[in-house]
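A.B. asks: Structures for review follow.
Read-outs: derived from the displayed coordinates by stated rules, not from any lab. Please read these numbers as outputs of a predicted model, since none were measured by experiment. Cβ atoms are built from the backbone, for glycine too; each structure is taken alone.
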Structure I
Amino acid sequence: MANKRQLKKHVQAVCGELATELLITRHLFDGLDNEKVNKIITEIAILQETTIANCTFAFDKACKDFESRHDFNQARNSYYHKAFHHLIDEFNKGVIEIVKHMNEALPADVKKQFKAAVNRK
């Protein structure tokens, strides 16, 4: 990600798409448990809010703590690089868990229809 604003937009877009897919599936197919769907929507909202809230963090050292400005910049860039990658990894793990829950909420006959449609291609 180039910056925090783009990261936040990406998180919102992914979470919005997950919620949209789930709601469309609920309206297209009978047999989905509304309680499970509502729980998954809540999980999506929590994932989005926590990820966006965790996008803001700060490097806790000052330039005077290093021998040169170059060392400071290297350390700061390394810190932000690791922090953003950790945040993205945690977000991706959360998305995978939500997708697993979405698949579990599907009735068996709908899963068979999806598998048959994929095998025809």
Structure II
Amino acid sequence: MNDTLASALSAIGNAEKIGKPICIVKPMSKMLKGVLEIMKNNHYIGDYNIIEDGKGKIVEINLLGNINKVGVIKPRFSVTKKEFEKFEKRFLPAKDFGLIIVSTSTGMMTHIEAKKKNVGGRLISFVY
């Protein structure tokens, strides 16, 4: 497995499509935890539990049924504070609908927060 974030978001999207209430994702990474925290704060997913097993960590995610599509942005484009609109048009279906998650020098945040703080960064994923 090369990209743990991509496989985790793919599993979440597939579980949402078939209507499962819980999705179990393995393995865990710091970036995945940051993305899940942003998704939780914006009410795309419910609470999540990190379970320690012998090999690595497993994440159990409560799904709310609010996700239409979720995915990773590859390659991880560098974006300045002025270029967010171009990528919003590319990855989101409409203006002010959905989120692009950005890794900045001040931590992971949504593209909306990054615009307010006037910072750029690298595009990580999108959700709507």
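A.B. asks: Can you say which of I, II returns -0.46, -0.77, -0.95, -1.18 when log10 I(q)/I(0) by the Debye sum over Cα atoms at q = 0.10, 0.15, 0.18, 0.22 Å⁻¹ is computed?
C.D. replies: Clearly, the read-out refers to I.
A.B. asks: log10 I(q)/I(0) by the Debye sum over Cα atoms at q = 0.22 Å⁻¹, for residues 39-102 alone computed as -1.01: which structure among I, II?
C.D. replies: II
A.B. asks: 19.0 is what came out when mean count of other Cβ atoms within 10 Å over residues 7-14 was calculated for one structure; which of I, II is it?
C.D. replies: II
A.B. asks: Taking mean count of other Cβ atoms within 10 Å over residues 15-22 for each of I, II, which is largest?
C.D. replies: Of structures I, II, the maximum of mean count of other Cβ atoms within 10 Å over residues 15-22 occurs in I.
A.B. asks: A value of 24 was computed for relative contact order in percent (Cα under 8 Å, 6 or more apart); which of I, II is the source structure?
C.D. replies: Computing relative contact order in percent (Cα under 8 Å, 6 or more apart) on every structure in I, II gives 24 only for II.
A.B. asks: Given structures I, II, which gives the highest value for FRET efficiency 1/(1 + (r/R0)^6) of positions 63 and 79 (r between Cβ atoms, R0 = 35 Å, to 0.05)?
C.D. replies: I
A.B. asks: Quick check: -27500 is what I get for helix-only ellipticity at 222 nm (-39500 (n - 2.57) for each DSSP H run of 4 or more, over all residues; to 500), calculated from one of I, II. Which structure matches?
C.D. replies: It traces back to I.
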